[in-house]
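Participant: Listed next: structures, encoded as C-alpha cells.
FYI, it's all coordinate maths here, none of it is from the lab. Note that the coordinates shown come from a computational prediction; the quantities given were computed from them, not determined experimentally.
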Structure P
Amino acid sequence: MIGYFILGYLFYGSLMTGIGAMASNMREAAQFSVWFSILTFIPFYMLPVLIGRPSAPLAVGLSMFPPTAPVSMLLRLASPDAAVPLWQIALSMAILAGAAVLVLMASARVFRVGMLMYGKTPNLPEIVRWVRQG
C-alpha cells in the first residue's frame, strides 16, 4: 500500500507540475487537470467489478493502467476473494514506476521551457515541441 501511495503521488504530482507549468493562470490549470483527476475516480465507478470479480480482465487492465493503478490494485487486494497473483502486483508497480519517471522527465522539460513562455497559452503541438526541446 505504501509503495502504491508513493508511486501514485510521484505520478500525479509530476503530472500536475507539468500542467501548472503549461497554464498561465489558475483557471487554465484547473481546466487541464480536471481530465487527469477524473482518471483517479474511474476505479470507484468500477467498484462492483473490482471487488466482485478481482481477476476479471477489466479489473486487471485498470490495475495495470498507470493513472488508475494505485486505487484499482488496492481495491482488488481488499476484495474478500482476492487472489491477485504476485506477478500482477509486481508488473503493475513496475509500469507505474516507469510511467512516473517518464511523466517526471516530461514535466521537467515542459517546466523548463514553459517558464520562458509566461502568459502564452500553449496548444498541443507546442507542448509536444517543448517536451522534445527540453
Structure Q
Amino acid sequence: MVRTSRASVTRWKQAYEAYGAKGVEARPHPGKSPKLTRQQRRRLAVLLKRGARKHGYSTALWTLVRVSQVIERHFGVHYHPGHVWRVLRAMQWTSQKPERRARERDERAIAKWREQAWPRIKKSPAHWPKHCAD
C-alpha cells in the first residue's frame, strides 16, 4: 500500500501520460548541495569515533566548535559551529553528554547491594496499588 493523497496519484498519472516514465522520475532536491560528500561524512564518522583526545583536545567531549575544526582540518571545508549539528544530524548522530560518575564509585559494592539488599527492599507487584498493576 502506498500512503499518499489522491491528488498526488492524479498528478503522477497526468505526468506519466504526458511525459512517460521520465515524467514520474525522482528529481533532485532543490537547494544547495552539501559541502561534504557521503564518503567524507563516512570518513568524518570514523574520525569522530576515535575520540576528541586523539585529535589533540584536552577532554573527550566533542563540541560543535571542535567538530567544525576537525572538518576544516581534514576536509578543508569550513562550517560555522552553529551549523555543524546539521551535518551530525544528517549522519544520524545525536547529542550526548558524558555520564558523570564519582571517582570513588565502587562497582563491586554496588553489584553486591543490587544482589542482596535491593530484592529485599523493592516492592513486589503483589504489594503495588491497584492503579499501578495495569
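Participant: Among the shown structures P, Q, from which was the value 46 of percent of Cα pairs over 21 Å apart calculated?
Facilitator: Label of the source structure: P.
Participant: Moving on to the next point. If relative contact order in percent (Cα under 8 Å, 6 or more apart) computes to 34, which of P, Q did it come from?
Facilitator: P
Participant: From P, Q, which structure was percent of Cα pairs over 13 Å apart, for residues 5-52 alone = 72 calculated on?
Facilitator: Among P, Q, the structure yielding 72 for percent of Cα pairs over 13 Å apart, for residues 5-52 alone is Q.
Participant: Moving on to the next point. Assign the value -14000, calculated as helix-only ellipticity at 222 nm (-39500 (n - 2.57) for each DSSP H run of 4 or more, over all residues; to 500), to the correct structure from P, Q.
Facilitator: Of the options listed, only Q reproduces it.
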